[in-house]
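So, here's a batch of structures to check.
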Structure P
Amino acid sequence: MTSTQDTQAPSRRDFIRGLSAAALATTGCSTAPERPPNILFLLTDDQRADTLGCAGNPIIRTPNIDRLAEQGVLFDNSFVTTSICAVSRASFFTGQYARTHGIHGFGVSLTAEQHAASYPAQVRAAGYRTGFIGKYGVGRELPEEQFDYFKGFAGQGRYFNEVDGRQVHLTEMMGGQALEFLGGCTVEAPFCLSISFKSPHVQDLEAPYFLNDPAYDSLYADVTIPPAAKSDPEVHAALPAFLQGDYEGRIRWERRFGTEERYQESVKRYYRLISGVDAQVGRIMDALRERGWDDNTIVIYTGDNGLFLGEWGWAGKWLMHEESIRTPLIIRDPRRPETHGTRRSQQALNIDIAPTIAEMAGLKPPVEMQGRSLVPLVEGQSPDWRTEWFYEHLFKHKTIPKTEGVRGERWKYTRYIETDPMFEELYDLEGDPREQVNLAEAGDVSDPLAAMRERWRVWKDRLESWDGQTAWTDPA
C-alpha cells in the first residue's frame, strides 16, 4: 500500500493558517476566520442500534446522547462490516474492510504504514492535538507515542479500578481522563479526541457479567424488560445443529439469559452501563460548553458492533443477523443547524468514520481508505450512495462459524463458509425485516439466491484484487 510517512506534514501553525486563509477567500471577509473544528469520537463496545431513547427505545434513559441527536443527524441504518471488537476497531482506524487491513483476530496490530494512513495519524500530522482514552482493542501493543495524550489499555480491561484510594467504575474514570485531556487543550490548535468505552461489554466469565456502576443499581428496577424477539424455544430448535448447543452464542446465552431472572438482570445491567456512558457524555459536553468550545466541536457517537440479547436463543454477536451488525450512529455538527434533528436512511458503515473525520478536519481522505465520508449526508445533501456492502467474519474460533455475505437494501445473503455441507441464508428484508424465513431453504427463490451468490463472488474478488494504490470503488 502507499505509505504516507514520507510526506512532509505541515506544522500546526501552517495548517491553521491555511484553513483560515481558505475561509477568508471563500467569504470575502476581513474579519476573524473560522477556527478548524474540534472532533470528539465516542465509541461504545457491544451497543446495539436500538438501545437509545432517540432510537425509539421506550425504557432506556439516555438524555445526553439523545440531545446529540437533537443537535445533529441520526443514521437509521448504521452497520459494521465485521461484528467483533478488534476487527471492527481496525476498520474504524483505517477505513478499510477486514480483507484489506488483514486483521481478523485480537493478536495483530496495525503496521506502521497502516497507522500512518489512519485517521488519528492523518489529523495529527495536519496540526490537531490528538488523544485516545479507553479500550484500544487492536493488537497487544499500545501506540502511546502516536498520540499527544494516551490513556488507552490493551485487552478488555476491568470495570473497577482504584483511584485515590477508592474503587471507581471504568466509565467514570474515562470521563475524568477526558476532562484532563480538555484541560491541556488551547484555542491555538484544534483537537481530535477518541474515547473508546468498554461499556456495555460484559466482564467475561465474571458473573453477573454486565458490571454496572453500583450508583445505577436502582435504575430500571421498577420495569420489566419485554422478552426478546425470536426467543421462543421453537425458534432455536429449528436452527441447524451447529448454531445450537455447541455454538458459542448459545453457551453464553445460558450464562446470561438462560432463565427469566437472569435475562431481566442482564438486560437491566446492560442498560445501566449505557446510561453510565450517557452520564459521562453529559459531563464532557458540559466541560466543552464551559470552555466555549461546544459550538465548534463535532461529536460522532457510535458502537463497534451490535449484540444478541436473547434473539434466536443467543448471546454475543459475530453472525450477520441485524441485531449483531446494526449500531447507533449520531453525528453532531454544530455548524450545520439546518440538519439538526434530522435522520438519514442511507447505509453507513464503520469504514466510513475514518474518511468522515479526515474530511471534517479539512483533509482529503487518503487513497487507502475504502469507506465514504458521511459529510455530504450530514450537510443534508443527497448524493448517489451505496446500495449494498460486504460482510466478513473470519475470526478463528472452534465454536464460532466463519461467515461472509452481502447486505443489500432488500436482500441479505449469508454464507457459512466452513460448514459441510455449506449453509446459506437469504432474507427478503422488505417483507421479512426480522429475518424469520430463510428463503435459501425454501426452494422457490432461485433467481434472487443466484443473484446474491454472484454478488458475494464479485465483492470477494474485488476486495482480494484491490491494489490499495488506486481509489476504491464498490464493485458494480
Structure Q
Amino acid sequence: MNNIEKINKDWDFVIGIEVHVQLETKSKMFSTCEYSYDQDVNTLTCPTSLGLPGALPSINEKAIDFAIKFGSAVGAKVHSSFSFSRKHYFYPDLPKGYQISQFDQPIVTGGAIPIWWNEKKYDIQLTRAHLEEDAGKSTHNSSNNNSELDFNRSGAPLIEIVTEPVLTHPIQAKILIQRIKQIVNYITISHAEMEQGKLRCDANISIKKKGIKEFGTKTEIKNINSFKNVQKAIESEIKRQHDLLSKGNSVKQATLTWNNEKNTAEIMRIKENADDYRYFPEPDLPPVEIDKKHIDSIKKLLPTLPFELEEKWMKDYNFTPKEASILSSTSEIASYFEKMISNTDAKDANKWITGELFRLFNEENQEFDDKKINPNDLSKIISLVNNGEVTAASGKEILRKLFNSDSSIDFILNKGDYLNNTDYNIEDIIKKVLKDNPNEVKRFQDGEDKLLSYFMGKVMKESKGKINHEIIIQELNNSLKKS
C-alpha cells in the first residue's frame, strides 16, 4: 500500500478540477487576429491581443458554437443569454492588465462527465464551463536572469471547465482530464494537446478526517501540464497537507505550482479570492442573446459520445469497462470497431484490434490510423482463422505483411502458402519431433500430460505455424498413443 492509500484510510480527499481547453478556431476570442501553434515569436498579434489603447474586442461566434457543443455533450444547461466580464490581475504576459472572461453569467452551467474508476462509474458533476481569452507566454532563462514574452497566444479562445469538489482520489482526477480531452476530440472543438499547452489543468485540494463534514482549507495547484503530473501533483499536495495537519499545524489557503524536476508542488503566493480579481461587466461587449433554435441545431449535430458507446458495447457485447474504454479511446478506433462488427464477432474484433493491430502501430511508434488496414481486410483474416483455413500464426503474419506493404490481401494470400498446408506433411513432422525427443515421449506416456504443449511448440516450429492447432493436437494424441 503506497503513502496515498495509507493516508486515505483515515482521511478523505476533496478535489476539484479546473481545465482550460484551447479551442480550434482560426482566429482569437475577441479579435480577427489569427492564432496557430508554434509560429515565430510575436508574429500573430494585433492591437486587440496586445491591449493597445483604443482597440475594441469583438466576439468569435465559432467559439460560442464550440462552447454550446461542449455543454450539450455533457448534458449541461446552455444559456441563450450570457455576458462577459473583466478579471483583473497583473502578469507580464497579460498585456491589458485584465482578462476578458465570464463571471456571474457563464454560457454553460451544470452537467456531468462520466468516468470509470476501479470498474465503477462515477458521474463527475460540473459547476460551469465558460469562455475566456488566453494570456501570452513567458519564458524564463535562469542562466542569464532573462525573461522573454511571446504574445502569439494572447487572446486565443479558451473554454474553462470547472468541476464541483466531488473527486475523491488523484487517479480519478487524471482519468477525468483524459476524458475531457477525449470528449473535445470527439466533438472536434480542440485537439487538446497538453504538450502544446492546449489543455491545462488547475487542481483544488483539501483533506479532512473521515467522518467530518466540514471541508478543510483548500489550496490550488496551477498549470499542470501532463496527465501523469495531474496525479503526481495532487498526491504531492495531499502528502504536504497531511504532514502539516498530523503535526498540529494548519493549512493556509495558497496557490502552488508544480515543479517537475523536484516532483513536488511549491507555494507561489497566498491565494486570491474572487474579490481580488475585481470582476465587473466588460463595458466594450454587450450581453449576448442566442436563438434557442441555434442551440438545438448544434446539439443535433453531436456525434455518438465515447461514454455512450461504452454503455452500448457493455450492454450488447458484455464488455468490461476497461475493454469498452480502450475501444472508445479515440473516435477513429471506435469507428473502426463499429465498421468491423457489421460482419465480425465483436469479441474477435476487439481481440484483433486491441491486440494484433495495436501491437503493429506500437512497434512503429505510430498513432492509430484507421486507413492503414481496411476493416474489411481484418475481418477477412479473422474469418479465415476462425474457419480453420489458416492458423492464428498465419493470420498474424498476413496482417503484418498487409500493414508493412501496399499489397492487397488477395495478393498476399495468393503469393504465400497460407491457405495450403499440403506442403507440410503432419505425420512426417510429428514422427521427427517424437524421434528427436524420446525422453519427453516416455514422460508423457508415464502421465505428464502437460508435455503435450511442448510437442505442439516443436511441431509448430517445424511447420512454421502453417498447420491448424486442432489438427496438431489430434495427430499428436494419435501418434503418442501408438508410440
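Values for this structure:
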read-out: Given 23.0 for Kirkwood radius over Cα pairs in Å, calculated: source structure among P, Q; value: P
read-out: Which of P, Q leads on mean count of other Cβ atoms within 10 Å over residues 191-198, largest value; value: P
read-out: semi-axes √(5λ) of the Cα gyration tensor in Å, for residues 167-430 alone from the coordinates reads 35, 27, 16; which among P, Q; value: P
read-out: Read-out relative contact order in percent (Cα under 8 Å, 6 or more apart), computed value 14, structure in P, Q; value: Q
read-out: Among P, Q, structure where helix-only ellipticity at 222 nm (-39500 (n - 2.57) for each DSSP H run of 4 or more, over all residues; to 500) as derived comes to -9000; value: P
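None of the figures in this text is laboratory data; all of them are computed from the coordinates on show. All values derive from a computational prediction rather than experimental measurement. Cβ atoms are built from the backbone, for glycine too; each structure is taken alone.
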